[in-house]
Structure I
Amino acid sequence: MAKEGAAPGPTNAEVAPPAAAVKGAKAPSITRALALLHILGQSPTPLGVQAIARQLGVVTSSCYYLLQALLADEMVTFDPDTKRYSLGPGVLTLAQYWYRQNRFGDLVQPHLDQISEKFDVTVVATEIFGLDHVTIIAISRSAGAFQFSAHIGTRFPALTSATGRCIAAFGGHPEAEIRARFKEIKPDEPLDYETWRAQVEAARERGYAVDDGNYISGMISVAAPVWNAQGAMSHAINALARASAFEAPRLAALEEAVLTAARQLSHRSL
């Protein structure tokens, strides 16, 4: 999540590079097909089969057969004039299925809108996938001139920003795995592990986490965990704003709002 007009934040590819994701996969054909869709989705322009094959780390003929299978299901489209491929309308059908089944998006949106309007911030809700990554599933942007670019479906490394501190504090993951994943974070203002770990412990004590200009310089991030009916951290709410606009009293009010919303959404059958 980056400021408008600034260098973009992590992309899906930074979460799981296609060739790396395929290597060692237990179902390589499925993994390659999914990685191929990610490649097309991240590309600003349609791609030819050779360019896709290079990013995917497979020979051109294998990539071609994958594309033909995806074409048959309208997951990709092919332009016979340019000989290039792009995402097809079939991905929208899958997205519609997900939206119909995802109750959390409907439940969280009013909370995001309320916080965004009251504090003039951008607020996102993310779904957590262990220590692998988080995915934005709902968003409310502030009406002010200062905004952050973030989109539904964008993925980030799990330990990113304030949400990452919550995952480390409440996710129940082994310390060795957390330390290893910490090395994957690429913040504007790097922290040593001990300092970051102290912030994780502070988050555990107060129930929410704060990233003050670490992940993106000049930006403050406040995140709180959302617990599912089984008592596991399944989602998070994260408010993002310009740090200079939040002195102590206003920041405390934002922290309370994020924490309250997360608690109200917790322990439902999500």
Structure II
Amino acid sequence: MMCPAMADPDLHELLELAVDAAVDAGALLLERAAAPATGLASKSTHTDLVSDADRAAEALIVGRIRAARRDDAIVAEEGSGTAGSGGLRWLIDPLDGTINYLWRIPHWCVSIAAADDHGALVGVVHDPNRGETFTAARGAGAARDGVVVRLGPGPPLAEALVGTGFNYAAAERSRQASRLTTILPAVRDLRRFGAAALDLAWVAAGRLDGYFETGVAPWDIAAGELLVREAGGEVRALAVRDGSPPGVLAARPGLGDPLLALVLAAPSA
């Protein structure tokens, strides 16, 4: 499941560690998915949920990384973060798409990235339901289950299939909905699947022509952004504006700027 072109042994070791942890965490999540959820709690809003499954998957991943690389920093969604002195930090989303998971919608994933001061070095997005693992290493390309993925040019904006996501905060969802009245008529269609890391992986794999979302966290997008870049795609930052938090936009080659212009032109109220 590695990236075929990768030569740097350190990158290989980092990616192997991330893949093994993501796959095993995915297996744990699949096993627990059939049973009633336990330990439910809300986070940023009453609709933003976490369960014991999220926590168990995170504990597995963090335990693997600490055992192999004790000096690295860890930034994890459910709070298992630690400072480090090794120069690398791991960004972990143990279960991206928790609401899908709790409602038994089989569209969620595990996302792990290792980064240095220049950004992500390796990234893994593992989809347990489809048995797919997307991998990338800086300068070594991207792959799906070990097969290289490389993006061709994007279609005209009007023919682009674009993914997006919605925030848990009601005020931001309202702003996002307002923008869609401008964006939706200007593209082929929009998709909202509910897992940002998989949206980005699907852009890298050519299943979506583009994707944009505001209010994403670093652990949501670190691995997916690297996947898109290493597949030859384009990634743009969405700055804070009109009361909305920052976000990310990703697209096939040549589509990034037109899609960004459309998103920035869309009013939020």
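Laboratory data are not the source of any read-out in this text; all were calculated from the coordinates shown. Since the model is a prediction, treat every value here as computed from it, not as a measurement. Cβ atoms are built from the backbone, for glycine too; each structure is taken alone.
Of structures I, II, which gives 116 when volume of the Cα convex hull per residue in Å³ is computed from the coordinates? This value belongs to structure II. Of the structures labelled I, II, one was used to calculate helix-only ellipticity at 222 nm (-39500 (n - 2.57) for each DSSP H run of 4 or more, over all residues; to 500), giving -11000. Name it. Corresponding structure: II. Suppose distance in nm of label points 7 Å out along Cα→Cβ at positions 100 and 228 works out to 2.2; of I, II, which structure was it derived from? Answer by label: I.
As an exercise: volume of the Cα convex hull per residue in Å³, for residues 156-211 alone, calculated from one structure in I, II, equals 64. Which structure is it? Computed on structure II.
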